[in-house]
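Right after this note come the structures.
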Structure P
Amino acid sequence: MSTETAPTETILFVDDEDHLRLAAAQTLQLDGLEARCFADPAEALTHIARDFAGVLVTDIRMPGMDGQELMRRALEIDPEFPVILVTGHGDIELAVNSMRDGAYDFLEKPFAPARLISGVRRALDKRRLTMENRRLRRQVGARDVTESRLTGRSDVMVRLRERIRAIAATEADVLIEGATGTGKEVAARALARASARAKMPFVHINCAALPPEWIESELFGHEAGAFPGALRTRFGKFEFAKGGTIFLDEIESMPQAMQAKLLVAIQNRTITRLGSNDPVQLDIRIIAASKRNLEEEVREGRFRADLLYRLNVVRLYVPTLAERREDIPRLFVTLVGEAAARYKLATPEVPHHLLTAVAARDWPGNVRELRNMADRFVLGLDLDIAPEGRAEGQALANQIAAHEKALIAASLAAHGGSLKETYEALGLSRKTLYEKMQKHGLSRAQFMPEK
């Protein structure tokens, strides 16, 4: 069920004659429709946008910008926007030609109130259908782009994708946490691509890679002469991201002196270039990522508490491979295919024993390390994938359970979810396999080929 609030449907009525505007407003309002009337076409145009739920009714003959020009500009904003033209007796041919140019309908003066109401209601029905189709396309597009970037059928990955889809529809700033190599940048890009800012810039800033003496200039820009060597004005990355998304990777590495300036920029959505006193307004969304626990960084005095609170409007956690071990076999096969395409080689078949080995192994470098292993496999290099020792202090029973789950998941993935082939390969009875899958929260559907 959609949580989106239905936009208000409004009729924009444009005519340079006062009595016609008054009569139209009364007719529409008596029928329960919201109407806004304008003598100035340019003023009406400011209300038209792709997400505007209403329609436009405009006279053709007006001083200055006429109705045809107003229609042309409205259709430049949204080619599917319904425009109803109001014509005099001698303008019928003009109105018919305008319908070929994109007008939805026309009314001939003098028109009966019922004719205005019926025309407007049909146009509203069309607008409603157009906007509903766009909303559904956005939802499907968000689902596709998120799943293509954050693969995995484990519960933790399903929940992560659901969170990203829900958050993408908002303008909230986001903090992404996760260990090295888990895919925090992938999550950030998926979030940006599923949002209304998808077609605008995505600017990736690695805070750990910026020299402290250059970081303010890189982020906020500078004016000519702001410091020795500043020969001309330069836009910073925040200005370059106008209308888009800023991704502050490794935010925990930001120098404390710069943290205070970043806080002001995020709070006020303004920056000031070095050497200038003029603030620059920002239209951006902030996504920050950290591989460390920022609450711990605050306690240790390395990160500002107020900046954390400002960034932490919404929090996402990207799980390690150890937390979604059942995804490893399928993910490895996917990475092998990507590596083969990248190196322009045939995609090799991944043997069952190799899938079992990669599933049983710990991957401290997470997806990044697994990708490197996939590259080595495609290139025919020696692989060192002996299972690593588990973390100290982990109970033996837990280690055995995790290993058993990984082996079953790897076999299911290798056999495309076929239970018969899986229990035969593992030397189990069907009943035993079923019980163990229930115990470990595995389902056949997780490993069947995607249609």
Structure Q
Amino acid sequence: MSCEVKGKDRAGIINPIFTCQPCGSQYASIGIKDCIGIVHGGQGCVMFVRLLFSQHFKESFEIASSSVHEDGAVFGALNRVEEAVDVLLMRYPHVKVIPIITTCSTEVIGDDVDGVVMKLNNGLLKEKYAGREVYLIPVHAPSFKGSMVSGYDSAVLDFVSYFAKKDQPNGKLNLITGWVNPGDVTELKHLLAEMQVEATVLFEIENFDSPLMPDGNWVSHGNTTVEDLAGTANALGTIALNRYEGGKAAKYLENEFDLPTIIGPTPIGIRNTDTFLHNVKKLTGKAIPESLVRERGLAIDALTDVTHLFLADKKVAIYGNADLVIGLAEFCLDLEMKPVLLLLGDDNTSYPDDPRIKALQENVDYPMDIIMNADLWELENRIKNEGLELDLILGHSKGRFISIDYNIPMVRVGFPTYDRAGLYRNPVVGYAGAMWLVEAMANTLFTDMEYKKNKEWILNVW
């Protein structure tokens, strides 16, 4: 049997899995405290991204735009950056960090964002905002290459390389989470707290599950501080949970400051969470406590309840961010399921060299296709025209109509998820994430059995 990695066999994209690099850069920026990014491009480059974030989190937050119009596209628009920085600093006295995130239009016209940052540092900030702590950071995110995943990865590198400064050891662990939800951050912090490990979490978006308070509406913001970012150079070591979402920054800290560094695996499922905890133990010397052994046992019990009877041999298609897709595929294999189609939504040429994908190729004993630069038409066409039979789809809400049109049950996971309530609160990582995932898949299949009257009798005698 074969497990092939290949690109889709046609040009163009129909119903994309991902959006563009500036989206990922903006996602990284919202995790920083006292930070409002300026997206240097048309207003749509902020408006549509903010819509995605708002749909996903159901929260209010702040990102700014330089609002480039036709004249700027012809003559250059660096004056819009200067005006935007000035207005932002006047309106928000608390703001310290201002990433200036480029887009396809401003990269194409050749706006020198690095140069205007130098000009503002030597001019406006000294003349009008003397004594105020302000950091202007150029973040290059041309939308005509890469994806939101590479945009996130590059922005994390930009932030870390800008702030990291060697000083006294701080005894902390750097944890680069990648593109996760507030519930994932809560779970990761819980695992570290049980091991009595102090960590700098990049980026701290737990507060995007925000309260509605009696004294007024809450504006969501990240909690990673400038001091946290500066201290990354002084840590015990770095763990990046994802190869493609923070891996560059982890490698930078390793090469620049000689920090012990471990990249992956994404702690989805029992096996990968075990590895994560052993990696934490390796870098910190802290023991894995009995409390986590018990949590692991509860998770294994939950998996055992449904795996062999209901999940075994179920055929699954998975799409989304590569680290998430691969982690979910590994978990499904541990559950005796059969991921038959993995759709990776960008053109990263390093995917075939990923050791996790190589492990799939060596160990999978049934036909599996891994498609790079894929889109959602790749999934729909295989179902509609090529006879692909599926029991379950795992992916974000953009693929919901494939599930509806072809009557295939679907579990929403990834970004964005907006047609189910509160999914950002549920972790995918850790032992709690393993329990949520397995029960969500089982319950989705139970509902499908009831709806289709397919082996529904099993539920009556189970």
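Hey, Rg and Dmax of the Cα atoms in Å, for residues 71-230 alone derived from one of P, Q reads 18.2, 57; which structure?
The correct label is Q.
Assign the value 26.0, calculated as mean count of other Cβ atoms within 10 Å over residues 151-158, to the correct structure from P, Q.
Corresponding structure: Q.
Matching task: 3.1 is the computed value of distance in nm of label points 7 Å out along Cα→Cβ at positions 135 and 367. Pick the structure from P, Q.
Checking each candidate, the match is P.
Distance in nm of label points 7 Å out along Cα→Cβ at positions 63 and 343 was computed and gave 7.6; which structure, P, Q, did it come from?
The structure behind it is P.
Relative contact order in percent (Cα under 8 Å, 6 or more apart) was computed and gave 11; which structure, P, Q, did it come from?
Corresponding structure: P.
Identify the structure, out of P, Q, from whose coordinates semi-axes √(5λ) of the Cα gyration tensor in Å was calculated to give 38, 26, 20.
This figure was derived from Q.
We did not get these values from a lab; they are worked out from the coordinates using the rules stated. Please read these numbers as outputs of a predicted model, since none were measured by experiment. Cβ atoms are built from the backbone, for glycine too; each structure is taken alone.
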